[in-house]
Structure P
Amino acid sequence: MAFISIRRPAGWDAAIALAIACLAAGAVRAGELEVLHYWDVGDDAKAAQVLKAAMQRQGHTWRDFAVSSDGNGFPLSLLRSRVLSGNPPSAAQIKTPVIQQWAREGVLANVDDVARAEHWDTILPKAVGDAMKYKGSYVAVPVNVHRLNWLWINLRVLKRANARVPATWDEFFAAADAMKRAGFVAVAHGGQPWQDFLLFESVALGVGGPDFYRRAFVALEPGALAGPDMERALQTFRRIKAYTDPAAMGRDWIVASSTVVKGEAGMQLMGDWAKPMFQAAQKNAGMEFACVPAPGTAKAYAFAVDSFALFKVKSPAKIKAQKDFASDLLSPAVQHAFNLAKGSIPVRLGVDLAGFDQCAKLSGAAFDAAARANTLVPSVSMALPPALEDAMRDAVSAYWHDDRITAQATMQRLVAAARLRQDGKSVVDGR
């Protein structure tokens, strides 16, 4: 099976700096854009700077409404307080189901004029564009795509174990057995509930396929949540546990990734936000890594997008800044520069990936192919309200950590969790 080694392109940092400088050139008119976002450190902060520079190019002022690594909790509570007081920020980085709830409350701005002028329905995959709409109108804008169903492999560990890059779950367990016999932790894992669930999403997609995944985690069909494909997914998921480090309980994903970087562990199933760690190790220590789709998912693409909901603001200057922001987010220049900094790929179809690493190019090709083949599937965080996502995550994590819990009992918990959607509970702040 072919695979792509990670190599950070030469001149990568210089390319980012040049892109930011170009975007910052030439002020047009003044207005303030107040933004809630979660990009405050490392590559995330570099990516945020690209967006700020784009607004400066338009002559606008960027103001951070709140910046936090916590995607729920206090920032969303603060946002709700501001919206209810009639003084919302211009834009907020929030999850897709929460965007829909804000739209139902009538507080989001309609940017169909920008969307029509710039052909968003053509340049965005339908699955993504539809998620940004409420009753057929755009109320939010995506900026990137993260692929969740990645398998990262330390090739030195793979070679020492005399194992092959796996494409199926049988091959995955064969490689894991070989790594374990060679004295390595086969699978790096963090043991936090969200990591348990992310791992399970890749397993479910690989075992059941895109149609099953959508029936279970988007349509919430009881027959899929408690059927034979789900049972096989849960059994495969639990089988992975024997190849992880028993000390992984509560471990941050970055610490788990570092065990692969250092050659202590062989493989990790994690989204592409882990890529910068492997790139840095390859550059600084000459380590060799591979990025391949999670077993059984070569033709599928589990995605999450970072997107901004646009709130109704009153002053013409703020409205102008907001519309320019919406336009900039999907412009080819910003899409290229932002995602080059972030480690993700452009959400706009057809953006030139010159300067991107080989894993990003592989991801971009897979994204385009999946969009055409209708095998794009949203992460559960994009498909379901926070309360429902939390309930499903808790059920799966409990199953992972307690071997006494059966697959049948877990499936019934998933079916029960799905009823939350019918209870009419608010998802704006995770209630």
Structure Q
Amino acid sequence: MAKSSTAKSAAPKGTSGLFDSNYNPDLKYPGFGFDITHKDPNSRARVGKLKTPHGTIETPNYIFCGTKASVKNLSPIQMKEAQTDIILANTYHLMIQPGADLVQKMGGLHKFMNWNGPMLTDSGGFQVFSMGHGTCADEIKGRNINNKESLLKITEEGAFFKSYHDGKTLMLNPEVSMELQHKLGADLIMQMDECTAYQVTKDYTAKSMEMSMRWGDRSLTAFEKHHNGTQALYGIVQGGVYEDLRKISAEYVASRPFFGTAMGGCLGGSDEEMYGILDWCQNYNHPDRPIHFLGIGRLKDVITSVRYGIDTFDCVMPTRIARHGMALMKGAPNERINLLNKRYKDDPEPLDPSLDIPCSRDYSKAYIHHLFKAKEMLAYQIVSQHNVAVINKLMREVREAIKNDTLHQLEKEWLVD
């Protein structure tokens, strides 16, 4: 592939300085594609087909988190039984254990996990920076390992941090992230970026955003080093809660030869701020590329965000709340029921027979309540798979609603105050 004729690219409008880059502006992604098949006449919601070397999925769709190359409590067979199309794994955690070299030696993530569908990996940056700010969820942070993790410093070169596994100092930057994700072998991968915290200033957010742009260019250059048509790279829109910064970042991502766009970084402290960010960016995101919403996945968020053109989501929520006795339910207050509640102690009804899988059809709420009280692992398996199946049902119904212009009606069926 031909390289760019210039070693330096002009900085995006509104930023300072030149961006050092040797990325290929004509980068192509053979084996991948994104075709929009239906559009909602009343919003930016759309149905599409996302093609990868491991299969084509219909969007909007939900990417379930297999953080350490395993979806918690569920096997790949159980994920397929729940009609899952795509999962993800986390670069940061796999970098530490068992190491990307070993995963590559074992044939890559698909073979290592025995998952033959599409996969995504993130850059690892979110875990590094969120750990540094103390904002990650328990199961992502690994707090059960004596809090050994810590961000040491961030420079233009990259992020330096201590491993929670053995305390060794490690470094993650665009080149390292691209190398790691190449070895892991997921279909869809993410550029390296800095994920800023909510409490930082606008000045810090702006400087961080510009660094993430420069890291984006470096990610593109490093990605092409191994590019053979088996992976496709997403750029990440940053800018925190500031409209002008989000616009600059979205325009940057659209101007570079990424395959897809990811909405990332700090998304505010309320639903209004989060949806406002999507609103600001929707006119500047590349209209023909798939758009992923990083780390977001409540039922409400899915239905609302597809109206802003979001095509895929990922979140630990479905299996995380299952471990706390929460079962997702269509039309339930707060989207879920609490099976630890004594009202379910003698409830003979199953979770949802319409899903037509054993976990939702064949076990009474009374039995599941007993399993939780007895601290039996089976409780976590049953409710985790049920929650995954509920999310997948929602995504199928969202796609049909977009095709039939009934998204508003569907929202009323799923969400209640």
Structure R
Amino acid sequence: MKRLWMGCSLLAAVACSSIAFGATDADVDRSFFPYRTSVPAFPGVKPGLVIGKDNVEPFRNAVDPALYQHLKDGWLEIPVGPTTSLDLHPNYVDATRKNLNKVKLGAQPGEITGFVAGRPFPEEPDLSDPRAGEKLAWNFKYLINYGDNGAITPFYWTFRDLNSGKIERRLNFSFHFLNYKHRVIEPPLPEVTPNPSQLFRGIYAKVLEPLDVKNTQLLIQRFSDDLKRDDAYLYLGCQRRVRRLATGQVTDAFLGSDLMVEDFEGYNGRISDMVWTYKGTANMLAPFFNHNEQKLSDEFKEPDGYKFIAFGGKGGCFPIVSWQLRKMYVLEAKPVEAGHPISKRVYYVDSQTFTMSRTLIYDRKGELWKSFTVGKSLPDHHLPENKGSGAPVDDFFSMVDVQSRHCTTGQFKAHMGGKLTPVSLFSVQNMRGGD
């Protein structure tokens, strides 16, 4: 691909030196503050430009292949905004510096030693490093998403027909996230105790409406040991019982949507379940923006006046937001298990935050199946409570099944911090607590 920075670039030289001699404070600065001295550039891409079917061709390499096809087919337009730095919480940056070069990969994928907190591998990835992709995956796993804990409530999922735009169903959730270990921002620090199972992270979701699936709950308990499979549980309100999810069920359609449980947050699984390959670095457009400067929807009424990101484009499946040029890592993940329903995912990973704003999902035949977008707002331009949180705010998702011509969209009201995420939520006993 023309857009990939390969060969004997300065970045590659820096990466090679970091492999030989270890990461430096300069590597940390480049990792967390990539736009301190300059911003990414692409010929002709300037703030105020709107890219659509009539002018997409010159910018083909500024977007991923699926997004290019969507634009060419007239499914959406992309307004370009200025590139902005999304500075992460200083405690996370400081933890990275304090633990620099202490982290080592084990003999097999999923093994890591010496990790305490922060970004495990802040050095620039190198195409000649056969485990560069795995290091990027660890950086994603330990990213600062929702800080040490956070919640999305309300969280509207809408199922749509891509061709007609007909809304088939809408669910309202609350989602909650908690890091048990490697905490750097909110007490308790550095971990939640007691933690006899040695959990790393918990995810808890509950359906608030409609009535037929109300009180359906999902609990995922991820262990600190990546080689140990997650414990996952589902509570069905109609049956009033908790059942453990079998391993294969995390790749089933979740509650009839276009998402698998494994798709949550870009990738919701173990490092050891995938073969990770770093494919290069690029300046590409990504959905990073200021929430309060976007076109917002009047569809839902919140007591505090908060408005959600609006959707439009073909079938109402695409967000109406600005995109900006950012330095991105291209990362491929192929399942280890032969029976997995996909052949690979290709992630476009933001180099500053390590969030996955774009994911292309390919079926077993290697053909594009789904196109996944997750939008990120800068925290100081979102809810007042999120100001100063030093973490990107999830603001929408769009999962488009290009084969079945269907989509599921998500509109977030995300809350950073622990106010809505007590540890008691993340237990099987809580799921049995009743309606």
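Please treat every number below as a calculation from the coordinates, not as lab data. On a predicted model such as this, the values are computed, not experimentally measured, just so you know. Cβ atoms are built from the backbone, for glycine too; each structure is taken alone.
Annotations for the structure displayed:
- Entry that produces 2.5 once distance in nm of label points 7 Å out along Cα→Cβ at positions 59 and 291 is calculated, selected from P, Q, R: R
- At a computed -15500 (helix-only ellipticity at 222 nm (-39500 (n - 2.57) for each DSSP H run of 4 or more, over all residues; to 500)), which of P, Q, R: P
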